[in-house]
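Structures for review follow.
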Structure 1
Amino acid sequence: METVWFMIVAFMLVCYVVLDGFDIGAGIVHHFVGRNEKEREVVIRAVGPVWDGNEVWLLATGGTLYFAFPALYAAGFSGFYLPLIMVLWLLIMRAAGIELRHQLDNPLWTKFWDFTFSLASILLAIFFGAALGNVIRGVPLNETGYFFEPLFTHWGTTGETGILDWFTVLAGVVSFVALAIHGAAYLAVKTEGEMNARSRKIVSYAWFALVLVTIASLVAVMNVRPQILDNYYALPVGWIIPVGVGASLVMMKLFNAKGEDKKAFIASGAYLTLMLGGAVYGLYPNVLPALDPQYSLTVHNAKAGAYGLSVGLIWWSIGIVIAIGYFTFLFRTFKGKISIDDAGH
């Protein structure tokens, strides 16, 4: 049952990364796709009907984590207290950037909140990537099951580690580039004319950077946590994942070059899914590896009670059907292109 819940948490995390990822990515490329106030309004309108619903997947993932693996929730939310507070403020400022820019008809006011929306999105992408880097690298858990990390120390991956080091910063760069492409691909689907062309150009140029940082990150992972390959050797079917990552990169480039925007966006979503899925596959059964392996939290020592997990699975199944139905309705309702001259969505 704990393995089932491990996969459920991974699934919900992937949903958040893919769905809210294009909202964050739209914020990253906000000033590159939108060159004036009207065009930046189009970017906001592209994510406006869906961004807050997409963000709920993060809350749902946190709630599921608390329910299924309370020891992990307790350790992670105490050890990562400082970066989590920073992420909370960035989420608040991103939402404020979207909602408050319309409150006053003043150029300075609008530009300030556009800048806030973009900066918060950039920092969120980097922090989320760095968070995944910390999980892959491992944290200084001790015999009590808790840990504390400062924001940074000596920038190394051994000894007294910090939230930020060369490895976690590299993970943040991968996240930044990948989400920027994901957001640009989404805006290419939603926009027309020059904005559509700019979005495609961002995907085209940033793709080369994504290939480079993807290769660099894979080499870095092999250096920092070579044990991540153990599951791939034990169950070779997992090698489909890195093959899929390569294929999604190729398809992203080809579809974007052909102007098939929806397919390019799907390929970008597949890349994010497979990159995250590959990390999860390699880490299992660990849910929070420790620098000293004997203190690692796994699906076995971090899980909730068997009865709770069994009953919870029933209610989660009902809830996820409702959620998927809602999101299907939402995206079907707001499908299609957005015109600069259109006053509505």
Structure 2
Amino acid sequence: MSLEIERNRLFNPEGDDAVEHRTIIKGATTGLFNLNAVKYSWAKSLYQVMVGNFWVPEKVSGLKDDARMFHSELSPEEQRAYKGVISFLTFLDSLQTVNLPHFSDYVTSPEVNLILSIQAYQEAIHSQSYATILESVVDSKERDEIYYFWRTDKILLERNKYIGQIYQDFIDAPSDRNFFRGVVANFLLESIYFYNGFAFFDTLVDRMKMLATGRMIAYIRRDELTHVTIFSNLIREIKREFPDLYDEKLIIEMMRTAVEQEITWSTHILGDRIPGINGETTAGYTKWLANRRLAMLNIDPLYPEAIDNPYKHLDRLQDVNSDKGNFFETTVVNYTQSSSMNGSWDF
């Protein structure tokens, strides 16, 4: 069994950056970013995509129309869901912005450190995006209520405490076990916790409501999908290089907890009175998504009965052959734009 994980030294003259000796964690890096010698090619590919996906919320137009629509066309249930979902998403991205460097400090691959730095920047942009939405759409007296909704909502508080405590456990006691739990928690946050909220906004867009918010969410989701890929790759590399640290039973146990919490929260905040969303679709979508995320780790489905996505409009919104397909295609630059980055990180 290798020694317990240790934080990287800022500069280590005795380190070895050679690709043949590089490991995802527990390596002896010098602290130098030698990006001409890369072991993990998936990190290079993700770098190109993530940089190519650059955006800022100020470039998304139409929030004034959303402000009018929020007050005149959304039902009280939709307004409550809109504010509650924004509250939770803001917490998640706030947490990730400050949390990611704690984990990056233990990753001993400079190419992976690089994309984790970009991810932290993107999470900050997402937090700014939610602030821009609130500033534009919601009355000023309601903003603090939304930011601190967890102070009065027990279910949201329990959700926030669960993920926050896992991260805090690693910060307080950076052991192998706590590191792996933290990496799995990052994977679950990026792959499960956001998506019923995203589905709510997509459902509004499918009814031609809150289109500017929907465009903003589409940009954010595009970023989050690269973050899912980062942490799924981290878990696979740990399994390959440090099998004693890898724990599939823990992944399944944490996924089950994440699914249960996501269903409880989403049912609580979305309810059954928003057209296209109810308790059954919330549960079905979360379990279907969990199976897909586990498949990224080559783990069998946890919910074999959940074989279909109940939200057919999610596919339709992104189908260029449908009447509404152009919504995403024309407002969110496709991943393939990153091909224009070829040669920018050339080795």
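Bear in mind these aren't lab numbers, they're just calculated from the coordinates by the rules spelled out. Nothing here was measured: the structure is a model prediction, and the numbers come from that model. Cβ atoms are built from the backbone, for glycine too; each structure is taken alone.
Odds and ends about this structure:
- Ranking 1, 2 by distance in nm of label points 7 Å out along Cα→Cβ at positions 194 and 314, the structure that comes out highest: 1
- Label whose coordinates, when distance in nm of label points 7 Å out along Cα→Cβ at positions 26 and 306 is calculated, return 3.3 (choices 1, 2): 2
- Origin of the value 3.4, where distance in nm of label points 7 Å out along Cα→Cβ at positions 50 and 106 was derived from one of 1, 2: 1
- Test item: helix-only ellipticity at 222 nm (-39500 (n - 2.57) for each DSSP H run of 4 or more, over all residues; to 500) calculated as -25000, pick one of 1, 2: 1
- Distance in nm of label points 7 Å out along Cα→Cβ at positions 162 and 210 from the coordinates reads 3.1; which among 1, 2: 1
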